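Asks: The next part holds the structures, each set out as structure tokens.
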Structure P
Amino acid sequence: MNRIGLFIATCGYIGYVPVAPGTFGSAAGLAVFYAVRATGSVEAELALIGLLFALGIWSSNVAERHFGGVDPGPIVLDEVVGMLITLALLPVNAYGALTGFVLFRILDVFKPWPAGRFERLPGGLGVMADDGMAALYGNLVMRALVAFFPGWLA
């Protein structure tokens, strides 16, 4: 089960990229976003976010034990879920998705309150919750941007 947990937490070992693994994880999140958006199913989009969030809690616990630290860099499933939340239920085009990508990366790095505090939650929950909160902020900002610039982002 440890190998499966590591495989999931690192998104098929994308998290082992030596430079900016979180950015690569977010890029993987964009690919997952386009795949689920292609289904045209809001239910599938929301179900995938919930499923990956739950898998992220479990697999991040496994990965933290393996790496011997709190929220180690190779865990990138939180970035994948963060991208899905940032763009959830928004009518974005490619420019909008890329804007969401940049916005999420900024929010994930700076972790505005209370996202930074969520990191203190135990184990995998803390790993997933801080990015989830940053992504909720991202979704709200994206909603405003899409409203103000619909011809550019939607």
Structure Q
Amino acid sequence: MATKVLMVCLGNICRSPLAEGVMRHLTRKADFIIDSAGTANYHTGSSPDSRSIAIAAENGIDISHQQARQINQHDLDFFDHIFVMDEHNLNDVRFLCTTEKQKHKIHLLTQAAELTASFVPDPYYGEKEDFKIVYDLIYLACTSWLKKQNK
């Protein structure tokens, strides 16, 4: 049975598309279903931010085909793991929950990976370097979480 992972940020154009792309890249030979969503509907149907697309491409990952969408009730039941990028996303997704089982699936990506960073910062108003920092943090978090799963 496939492990189902949802990556969540605010608009689903910067951090969560990168996280989806990284996790897909790292698990391409494994039995995983990976997706991403935003807590807000600001960018529904849009491609990821061009800077996220660029930093992913620099690392051999194509996220250009992704389209932003908003998290929904079905996601809370369907996915086994819901990883959010920051505390604001965590609170927004938990607010949508109708059961304790749903709440137990939701974690900060950095905490699930047992990293010292407390959250993945939003690079939207930043520069290319901010997107590189976010990519590196997401990559480290995804690889660390996957190693924990294989123990």
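A short reminder: the numbers here are calculations on the coordinates, not readings from a lab. Since the structure is predicted, the reported quantities are computational estimates derived from the model, not experimental observations. Cβ atoms are built from the backbone, for glycine too; each structure is taken alone.
Asks: Where is distance in nm of label points 7 Å out along Cα→Cβ at positions 65 and 121 largest, in which of P, Q?
Replies: Answer by largest value of distance in nm of label points 7 Å out along Cα→Cβ at positions 65 and 121: Q.
Asks: Shifting gears a bit: One of P, Q was used to compute log10 I(q)/I(0) by the Debye sum over Cα atoms at q = 0.12, 0.27 Å⁻¹, for residues 73-136 alone, and the result was -0.28, -1.14. Which label is that? Don't skip to the end; give the middle numbers.
Replies: Numbers: P: -0.28, -1.14; Q: -0.35, -1.11.
For log10 I(q)/I(0) by the Debye sum over Cα atoms at q = 0.12, 0.27 Å⁻¹, for residues 73-136 alone, the value -0.28, -1.14 is produced by structure P.
Asks: So helix-only ellipticity at 222 nm (-39500 (n - 2.57) for each DSSP H run of 4 or more, over all residues; to 500), computed for just one structure, reads -23500; which one of P, Q is that?
Replies: Working: P: -23500; Q: -13000.
Answer by label: P.
Asks: To which of P, Q does the computed value 21.8 (mean count of other Cβ atoms within 10 Å over residues 57-64) belong? Could the numbers behind the result be given before it?
Replies: Working: P: 21.8; Q: 14.6.
The value was obtained from structure P.
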